[in-house]
1. From P, Q, which structure was Kirkwood radius over Cα pairs in Å = 14.9 calculated on?
2. Taking distance in nm of label points 7 Å out along Cα→Cβ at positions 38 and 54 for each of P, Q, which is largest?
Structure P
Amino acid sequence: MEEREAVAVLRYARISPLKARLVLRQIQGKDVGEVLYLLEVMPKKGARIVTNLLKSAIANAEQKGLDLDRLYVKKAVADRGPVLRKWLPRAHGRATLLRKRLSHITIVLAEREEAD
């Protein structure tokens, strides 16, 4: 049987990939309902960003006709995006380079196989 999946991608998210991965590791392989609750109580900036992306993936799954009760997070990855560079003036005429890292976050939802 072919696996039916729903995908949602957020490009140029203003969060570093390392910080986004902290959240994504917690949700991989879990049911969608459980994940929504986890993200709601998680005190991380990435949780808010991933919640919106997950809701988009759920809407995509609904549009494709997938069974929402059997959905789980099959894959959740944060890839590196471009880096915004900004100079911050410091003492004695010096300057420090600030690197604002961006991420490309992808969430793939799939239906769980029915246990026979």
Structure Q
Amino acid sequence: MATAYAKSKYVRISPRKARLVADQIRGLNVADASLQLRYSHTKAGPLLKKTLDSAVANAENNEDLNRDSLKVIEVRVDEGSRMKRSKPKNKGGSHRIIKRTSHFTIVVGE
């Protein structure tokens, strides 16, 4: 079974929020997954769609696979590095804010 994959690293969205959308497209064919992501009302939808389109392009160009027969085999959202910021608070103090990033991996195949 021929497969192709695409990765997006250091995407500025929390992995927990991105996994909610990733779980919806796992196992779907590419056309249905693309529609699901396109009309998703979350920030993760367009970000995952960009990675899915890249995986489909890799399958067509590198593996000579037909777009109509492709399925989403694996969708993985891993945690990337965290950006640590601080927000000023009263009496000269500050609180730490952690901005999380994600790594997307999408594998498509027949």
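Every number in this text was worked out from the coordinates using simple rules, so none of it is lab data. The model shown is predicted, which means the values in this text are computed figures rather than measured ones. Cβ atoms are built from the backbone, for glycine too; each structure is taken alone.
1. On the way: P: 15.5; Q: 14.9.
Checking each candidate, the match is Q.
2. Details: P: 0.7; Q: 2.1.
Largest one: structure Q.
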